[in-house]
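All of the numbers you see were taken from the coordinates with simple rules; none came from a lab. The structure displayed is predicted, hence computed values, not measured ones. Cβ atoms are built from the backbone, for glycine too; each structure is taken alone.
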Structure P
Amino acid sequence: MKPNISPSGLQFNRYPPTTNRSLRAWSAADEYLHHYIEENSISGRFIIANDRFGFLSVHLASSKPIIIADRMSQKKAILKNMEMNKLESNLLQWQTPLPVPKNLNTSTAVMLIPKSVDYFRFLLSVASRNLSENGVALCGFMTRHFTPSILEAASEFFEEHEQTLAKKKSRLLILKKPRTDLQSDFKTTITDLPAGSGLEKLIQYPGVFSSNRIDPATQLLLSHLKVHDSEHTLLDLGCGSGIIAAALRQLKPDANIHLMDDFYPAVYSAEKNMEGLDAAIHWDDDLSAPDIPEPDLIVTNPPFHFGHENNIEVTLGLFQQASKKLASGGRLLLVANRHLNYQTHLTKFFDQVNTVAENERFRVTEVKR
């Protein structure tokens with residue numbers, strides 16, 4: 001894959017790779033943030049968040065920044081792009097977003113504003129707790145993605161905010177005077193759970209898919225979830241908060257259950273929900289990882305939204321990995337929006353593709369090796 005050359009001359013690739021040539025490894029908002037930092041000679045200790053492919057991390061690497069790593073694919077992308085630009089990986093300090101880090105003693109927070117306003121609020125909370133009294137948060141966004149709720153979130157965690165003029169259809173939100181008196185872990189507790197989950201409540205942290213409820217696609221999947229007698233190793237792929245894995249445990253008490261998700265707040269949520277249920281939880285984006293055994297059954301409600309992008313390439317890559325990872329005779333059971341037409345793609349990787357259930361919006365599909 002040919003890398004994108006940034007205006008500074010540094011090279012970047014997306015990870016996972018894409019065949020869509022219109023997709024770059026950075027946005028105009030990334031460029032604006034980098035230029036603003038350079039033009040204003042901003043130095044000191046940076047904390048960087050929501051840097052999906054490492055454009056900001058690589059450009060600011062010499063300052064030895066702290067990177068909030070919320071996705072394993074993000075961490076891999078940053079490390080690959082550091083290596084491609086001949087930068088030492090030990091320049092970067094990694095920090096997971098949960099439990100909420102404190103006292104990192106940074107002077108500037110830099111981030112792209114995520115699609116989820118709840119997750120933006122969470123990242124602002126992380127920034128405000130770890131900035132010095134005179135610290136500043138620089139938040140980039142494309143103008144088409146702006147909503148008033150972004151300013152409401154900013155006002156909650158910073159006393160002062162201003163917007164820059166637009167450049168290449170992007171703007172910066174500059175936040176000053178961080179508030180440190182707001183203490184919250186932001187978790188949501190859901191008690192209205194589908195029958196058969198085996199849980200009295202479900203804990204979710206910001207940014208996890210379908211916040212504050214069990215999404216209707218997962219509800220449809222759970223209502224048709226079965227485990228065969230011959231299936232002993234089960235994998236909840238893209239586990240989110242772990243509701244599917246909890247239901248699998250109810251159906252198969254003696255099963256060897258694994259959960260995997262790319263998004264760390266999902267993994268953290270699943271760890272809370274699966275306490276005492278004897279399951280292995282993996283923070284990863286790659287089924288080829290050696291600590292994930294060959295499953296007899298993979299169950300998934302796969303994502304197709306990646307930030308502001310609708311992109312099924314990553315999901316199709318997971319389907320291909322699943323076709324190789326499944327044990328002989330194994331099954332993949334998935335639910336997805338009907339308009340995505342995954343069944344056409346699945347026939348490329350699997351011998352049998354069957355509809356288990358569907359309604360006007362979603363389809364549950366079973367595929368076998």
Structure Q
Amino acid sequence: MRCVIKIGSNLLVKEDGKIDEEYVMRIARQVSYVKHLGHQVVIVSSGARAGGYGLVRTEGMSISEKQALCAIGQIELMRIYSEKFKIFKMKVAQLLLTRDDFTNRRRFLNIRNTLISLERFGIVPIVNENDTVAIDEMKLGDNDTLSAYVAIGWGADILMLFTTVDGVLNEEGKVIERYKNDEQLLRIGNSRWGTGGIYTKIEAAKMSSSAGVRAVIMNGKTDALLDFLNGKRIGTEFLPGKKIRARKAWIGFMTKPQGRIYIDKGAADALMNGKSLLPVGIIEVKGAFDRGDTVEIINDDHLIGRGIVDYSIDEVLKILDGNKKEYDEVCHADNLIIR
């Protein structure tokens with residue numbers, strides 16, 4: 001089984017801003033045990049900025065100073081991971097990523113291949129967002145989203161989102177065992193070190209489960225990894241849909257749409273049945289897309305899916321002004337993912 005574990009700053013960092021080495025030791029012990037059982041593990045870990053603050057205390061920082069803090073803290077974070085995992089005769093590797101690394105097809109494949117190679121070598125990858133270089137348009141926003149991207153891209157079986165509560169809580173404060181979209185949730189305030197909160201975890205879990213990855217939001221303070229893999233029912237589970245091939249998962253969840261194509265009901269029905277998108281079913285196009293870009297496909301104000309286009313928007317507009325039946329598909333079925 002391939003497991004992705006996301007560990008947030010609130011679990012890793014103590015009140016004084018220093019990395020909780022005892023907690024990292026607990027994680028290393030659990031990962032060692034499950035790897036000996038034959039499971040594969042990737043850790044998506046926060047904690048760099050907070051860890052940097054524990055070493056260089058400063059307030060009222062500029063963006064560049066925050067990025068410098070992440071650079072300082074990342075070394076400290078990895079030093080601790082390396083030392084604790086070494087106690088259990090394991091080695092770790094570091095991957096620092098940005099959104100561009102996933103939206104670019106070649107980089108995405110490189111990430112996937114690197115994770116597969118590290119798995120073959122028996123190394124535990126530690127993944128974090130590259131906050132030292134990321135600007136707003138490059139940032140994933142938080143490591144919950146990053147963990148979903150890694151789980152989908154790696155082809156994980158399960159994504160475990162560790163948090164400081166027992167799962168997603170309903171209005172009465174009770175754990176929801178299986179999440180439904182219409183759940184009324186207990187409102188929880190933001191914490192000192194974390195950037196996401198329960199809502200970004202829910203979105204990450206929904207994204208992963210949509211791509212066929214089982215997701216669970218659970219309390220990471222306990223031996224959650226061991227308990228869950230031993231069959232104990234804990235946390236809030238998001239049941240997976242049908243497993244999606246890596247290429248279609250990349251199109252559907254990681255590319256950045258450059259426009260929209262609006263289609264009629266006949267075209268929507270055809271796409272639902274695995275057909276390509278033909279010009280005859282297109283009503284309108286918007287955006288600034290080129291050949292090879294990703295677009296959203298809309299029917300009756302509902303998102304049907306995403307696809308990689310074989311024409312630029314200018315070419316599509318010319319097609320719509322002429323005889324639509326003379327042209328090949330705008331999006332081939334192999335380059336479409338239906339939501």
Structure R
Amino acid sequence: MLEIPRRISLSSQIAAAIRKGIEDGVWDGSLPGERRLCELFQASRPTIHAALRALAKEGLFDIRPGRRNQLRAQTSRKPGKAPGRSVGIIVHEPFSHLGSILAQGLNEMRVHLAEQGFTTEVYVCPIHTPRAQTRGLEAFIRQSRISCCVLVSTSRAVQRWFSEHSIPALVLGSCHPSVKLPSLDVDYRAVCRHAAGIFLHKGHRHLALVVPDFGTAGDLASEESFKQAVDQHNDGARASIVRHNGTARSIAAKLDALFKSPQPPTALLVARTPYVFAVLMHLVSRGLGVPDPVSLIARDAELMFEQVDPPLAHYSFKSDAYVRRLCRLMLQMLNERLSPKPILIVPKFVAGRTVHARGG
């Protein structure tokens with residue numbers, strides 16, 4: 001008789017990770033507070049509540065509202081057992097801003113690592129001065145006993161710090177020039193060249209790339225490739241780069257200035273999935289329809305892009321293959337040093353219905 005596979009809830013996965021951390025002596029005496037657990041597992045407070053309730057029923061600790069949950073004596077690490085190794089995930093913004101495919105990939109990687117006996121901790125490294133970033137990293141690596149890290153679209157200063165300190169790290173994104181670390185990323189140069197070519201073929205002559213001003217290598221490569229593709233077109237075409245700080249107010253202000261120009265763009269390539277919807281909402285609020293008068297392509301993949309009406313033109317790849325490759329690379333890095341070379345994924349273009357011929 002076949003056994004039907006069961007879907008494992010996020011709270012159950014988090015409970016398993018906390019249970020493993022308790023067994024391996026990651027926490028001494030008491031668990032971190034709920035706010036810290038929310039940060040570590042990038043989960044909502046109700047999800048953390050559910051995981052803690054399940055563990056309390058197992059007798060690992062008693063729920064104590066308003067106070068730390070003290071571990072019971074029998075749950076402490078067994079004598080002679082070595083502490084579990086911990087993997088750090090370094091991001092400069094919360095998981096919710098990363099897009100569903102990347103966030104899903106990271107969460108599945110964490111579950112896979114937990115099954116192999118490794119704990120994971122998330123450190124949000126805001127875009128500050130390089131010195132402030134490195135001070136925070138030093139404290140995080142030391143206090144959390146991190147053995148290796150995943151760097152998610154991090155700044156040049158963060159990547160260089162890991163390279164100079166010879167701490168094993170996999171860049172989930174592109175490396176900045178002169179940084180020698182292994183990396184896994186989408187080939188954004190190819191994507192932006194292709195998107196510019198589609199717009200130009202459709203007769204658009206003023207194109208704009210909307211991109212956050214975070215200084216990540218993939219975004220900088222996107223800007224360079226997009227401009228090159230347009231500049232090489234000998235028909236009066238021009239490209240604008242619209243950099244914003246990631247807030248709706250900044251996006252609105254930048255787009256208002258752009259469309260008030262004497263020759264506003266008729267085609268937008270928008271980087272990062274959370275900002276695509278912010279751009280769409282702003283265009284609608286200003287009476288600018290998509291795809292007429294403004295055509296739009298999303299640079300990145302998002303599970304719901306094909307579910308909206310009209311379906312959004314975007315670039316996509318198989319998320320399950322991406323997750324498998326990410327997990328293999330992480331396990332390989334935990335057992336041996338990865339060679340510092342980029343692994344690039346070339347996504348396919350999903351046409352959608354948000355690109356029209358100029359005047360068509």
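Observations
- Look at mean count of other Cβ atoms within 10 Å over residues 142-149 for each of P, Q, R: the largest one is in Q.
- Origin of the derived value 0.05 (FRET efficiency 1/(1 + (r/R0)^6) of positions 94 and 286 (r between Cβ atoms, R0 = 25 Å, to 0.05); candidates P, Q, R): Q
- When mean count of other Cβ atoms within 10 Å over residues 118-125 is computed for each of P, Q, R, the largest belongs to: P
- Origin of the derived value 4.2 (distance in nm of label points 7 Å out along Cα→Cβ at positions 46 and 222; candidates P, Q, R): P
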